[in-house]
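Once you scroll down, you'll see the structures, which are given as structure tokens.
What follows draws every value from the coordinates through simple rules; no lab data is involved. These figures come from a predicted structure and were not determined experimentally. Cβ atoms are built from the backbone, for glycine too; each structure is taken alone.
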Structure P
Amino acid sequence: MARVLMCFPEGRHKALTLSYDDGRFADRRLIDIFNRHGLKGTFHLNSGLLGTVDRVGADEVKTLYQGHEVSAHTLTHPTIARCPNEQIVYEVIEDRRKLESIVGYPVRGMSYPNGSYNERIKNLLPGLGIEYARVVPSTGHYGMPDDWLEWQPTCHHNRDLMKHAEEFVGLHKTQYLYLMYVWGHSYEFDADNNWELMEQFGQYIGGNPSIWYCTNMELAQYTKAFEGLKFAADLSFVYNPTAISVWLNVEGETVEVKGGEQIRF
């Protein structure tokens with residue numbers, strides 16, 4: 001029986017994703033840094049607050065965040081663990097509906113506003129079309145999420161970012177998949193006067209051929225595509241019923257399984 005392992009695209013075993021909340025004007029400068037260094041981010045927006053003080057307007061969203069992911073953050077940013085179910089449903093669905101009308105693609109992820117969540121909310125989200133939700137507590141580690149609706153990042157950018165970056169780049173054991181997930185708010189760089197931190201981070205970690213730079217949803221969709229592969233019982237072949245390619249390590253060799261394709265090992 002063949003030994004088969006999941007890989008990230010092109011056979012990589014490291015992925016980097018970044019996640020920023022609230023849609024403030026400072027996202028413009030942050031996205032410029034991301035774009036110059038080839039980083040990809042997910043930006044969690046409150047569609048009911050777009051265009052208010054210090055927030056990006058609806059007319060700018062599609063262009064500004066092109067190449068990145070626009071994700072939900074609820075309509076008006078309430079502390080949702082204190083809200084009745086009816087309000088939670090409205091906050092999530094309306095945020096999705098308005099954001100989707102702007103960007104033109106499904107919005108199926110979110111971060112919890114004010115870091116507020118509980119099991120009641122987690123149980124509601126799949127029925128509201130949400131596939132992942134990021135929390136605030138960080139792990140300090142580089143593992144894949146155990147719970148997509150309680151997705152813990154590696155670190156906030158103000159918590160030893162460069163130390164984590166150096167550790168991440170140095171990880172070399174290819175028997176593991178490594179994920180570095182950084183989160184924060186772009187306006188914090190203005191408040192802390194430390195934009196040079198993200199510039200340094202981008203220069204250090206960007207352009208590395210061993211790293212897959214992805215949005216939150218790209219990582220979630222790719223992982224679920226791997227989990228949806230249909231393997232023969234003896235692992236002699238595999239069928240990919242999804243629309244995207246999935247890469248595998250089969251007995252030490254990198255194999256691409258294209259969408260809709262069945263291949264024999």
Structure Q
Amino acid sequence: MKTYQPDSFETIRYEKGTDGVLSITLDRPQRMNSFNQRMLDEMHSAWRLFQHDADLRAAIVSAAGDRAFCTGVDVVDSIDESPDMPFDERDPGESLGPKQNLVWKPVITAVHGLCAGGAFYLLNESDIILCSDDAQFFDPHVSFGLVSACEPVGALHRMPYGEIMRMVLMGNDERITAETALRIGLVSQVLPREALLPTARALAAKIAEKPTVAMQGTVRALWEALDLPYSAAVQNAYKYTQIGNRISRLDRGRVAKAPHTLR
């Protein structure tokens with residue numbers, strides 16, 4: 001996997017705001033923002049940069065163009081594979097998803113237009129998802145004779161089982177509308193297209209105002225709870241309050257002494 005810096009990004013835009021918010025924009029509108037190997041490498045690099053930048057405390061993922069947020073893997077300019085040794089292949093989610101890149105800062109995803117297949121790698125690891133009223137969600141894998149597994153399994157914590165099965169088994173023959181996405185809990189808000197990014201920005205800015213230790217501890221505790229039985233999740237959660245709250249108290253003490261030097 002190659003590493004890139006923002007000034008060499010070709011498939012995404014990486015824009016740091018003065019409000020502590022990072023904007024990552026998928027920028028292959030001519031290919032409906034489908035991902036190729038370059039985009040996977042650049043997304044992996046972007047998450048690592050975001051993770052280690054103390055000035056950035058929340059992120060927005062959106063997409064360029066009018067037609068699509070993302071339609072999954074680019075079937076023309078595809079990703080690196082190892083057909084002679086399939087066990088060497090890497091799941092694209094390892095690059096696209098913030099959580100698989102150990103990012104615990106809050107991530108808001110703003111979806112417009114078509115959102116299909118591999119785009120769910122981004123949705124599944126987002127903390128808040130907003131969409132425009134023209135958004136359409138679907139998974140075309142089975143229509144092309146391909147097993148649909150990684151993306152829908154990743155969505156199990158966000159969507160009801162029956163809704164996922166209907167989506168993947170219908171393939172290209174049916175799409176989840178924005179209204180249905182809201183009803184089943186895939187998104188938390190549906191907005192007119194022109195209000196989508198401003199609303200995402202306002203939410204991210206409010207989140208970025210809050211202490212980053214508290215935010216990251218909250219995100220990580222809840223994310224890890226998805227994999228644990230209830231009692232273990234509760235016990236694990238308390239550890240984050242023991243660690244994070246103690247650090248936050250120390251930070252508040254430093255803020256009182258030098259409020260202009262610490263966010």
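General observations
- Of the structures P, Q, the one that -12000 was derived from, the read-out being helix-only ellipticity at 222 nm (-39500 (n - 2.57) for each DSSP H run of 4 or more, over all residues; to 500): Q
- Label whose coordinates, when relative contact order in percent (Cα under 8 Å, 6 or more apart) is calculated, return 16 (choices P, Q): Q
- Structure from which 0.20 was derived, FRET efficiency 1/(1 + (r/R0)^6) of positions 98 and 162 (r between Cβ atoms, R0 = 30 Å, to 0.05), options P, Q: P
- Identity of the structure behind 128 (criterion: volume of the Cα convex hull per residue in Å³, calculated), options P, Q: P
- Computed 5.2 for distance in nm of label points 7 Å out along Cα→Cβ at positions 2 and 114 - originating structure among P, Q: P
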